[in-house]
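For reference, the structures are reproduced in the following blocks.
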Structure I
Amino acid sequence: MSETTHTLTFLGTGASCGVPSFYCGCKACDEARQNPLAARDCSDLLISGTQNTLIDAAPELRLQLIREQVGSIDQLVVTHGHFDHIGGIPQLEYYVKLRAGAPVPVYAGQQTMETIKRQFGFMIDALDLNQLAVFQTIELDGVSYTALPATHGGDAFGYLIRTSVTKAAYFPDTGPLPVEVLAYLDDLDLLIVDSTFCGRNWMPHSHHSVDEAVKLSQQLQAKKTYLTHLSMHYDTPTTLVELKRQLSGYGGAIQVAYDGLRIGI
């Protein structure tokens, strides 16, 4: 791969419950209490070049940005309207009022946009809302984002993300992908995919298990895959040590993402 032009940072890599959960004493949550690298916020990404582009805004967004020493957000791209992916949007209100001085552009599907308006009407003047259609491509800071339908209810999206040197796909919440979406995902340099469940998949129509994510990676022959949106403690509690061991046979091609991981794209 040629020299990369942007940095992708995993701000959060957990499912909606987070790891550890306050109510849970399973071995995965106990590990996360002892090892910060095993702890997980709700899933979101930051792509940085000359600007900072958020993909989703987890409820922990303020602390995530402080941790990564990020002082500005130029735009927000949203996958879907579930709270674990938009709950951090109110953090942008006073950023706009006290620093940016102009609304933050937000890109999302129609139903997701309506959810944002309904949930955050009190600060809607801080957001510049831009509706995306399925398969529409936008370019932000030299990166193209194509909205691909995810299998997660409503108008949930994943995104095909392209820089001048990298073809990536981000699907933090999805069940099995439609054939027309798979057609966009040939020759991927990077796949970042929902791996909510360890063991049995409670919600096979809207999420992947770790095993299903691995199968998708192999089906697509992605050069590199990172598992994200991990619950770790259901259906079968699994420690980070155990999951890394499970993936060790793939020669580094399939890895576990963690909060704060940075990669060039």
Structure II
Amino acid sequence: MKGLIVPLLTPFSDAGKIDEGALIRHLEFLARHGVERIMVNGTTAEFYSLLPEERKAMLMLVRKHFSGLVVLHAGGMGLVQNKIEVQWANELGADAVAALPPIYPAGLPERGIIEYFQALEKEAEVPFILYNFPKHAGNAITAEILKAVPHYALKDSAQDFELMKHTPRYFAGTSTNIFEPVQQGASGFVAATANVRPELYTAFEMLLADAKVEEAAVMQQEVRAYSALFSAGGVPLLKQALARKLPGYPANVRCPLNSL
């Protein structure tokens, strides 16, 4: 697995339900612009506001309508639910499964996080990806955790590049700094803003893959500037921007987020 991964938005109708038609149109839009890998039920998807059955339905819909690589984020609360969601990845066609550390309580002992991840990894029959986002999870993935837990890759939204040497594959989890980690050996990057402007990110992906260093360094500045437009607005602003690109795409978010 190498290159761009787009963490998919979840479209909600005015009635608050998952809008299947809008989801399919968005998947087709991404595919037309060369996106080959997506993540389902990630932070950008508002996984914390989805019911378990909705997260399962999202995976099934995406797998049916997207021919590329699908990473499922196991977005449940606690080990028991996330074991179930890892089984969804095994049984419903995901190509890989990702998991955050436990997101409550914060400040867990390293040993507990290791045991949690080891238990999930044992359930996985597809590549197991660790997901580092301590700003929101309240628990960071450390070098010791990476050494103790068998895993395929690390998705790092904390920009802790020191972790790169402790994982077989490192994916940068922010658009603001992709060029540097890729030059240091990162396998790819995860970019939420690619939901709206995928053509920019797939072009950047090609420059990186072709080792066109000078051109890629210039395009990183464009990617950084574009990403900065969404830094304060987050998911609501991404959905609003996508609604302009895809007429009829609903810009609704679920509480506690607020639509713009």
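Where a number appears in this text, it was derived from the coordinates with a stated rule and is not lab data. The structure displayed is predicted, hence computed values, not measured ones. Cβ atoms are built from the backbone, for glycine too; each structure is taken alone.
Work out which structure the value -12500 belongs to, where helix-only ellipticity at 222 nm (-39500 (n - 2.57) for each DSSP H run of 4 or more, over all residues; to 500) was derived from one of I, II.
Clearly, the read-out refers to II.
Computing mean count of other Cβ atoms within 10 Å over residues 53-60 gives 25.4 for which of I, II?
Working: I: 25.4; II: 17.5.
Computing mean count of other Cβ atoms within 10 Å over residues 53-60 on every structure in I, II gives 25.4 only for I.
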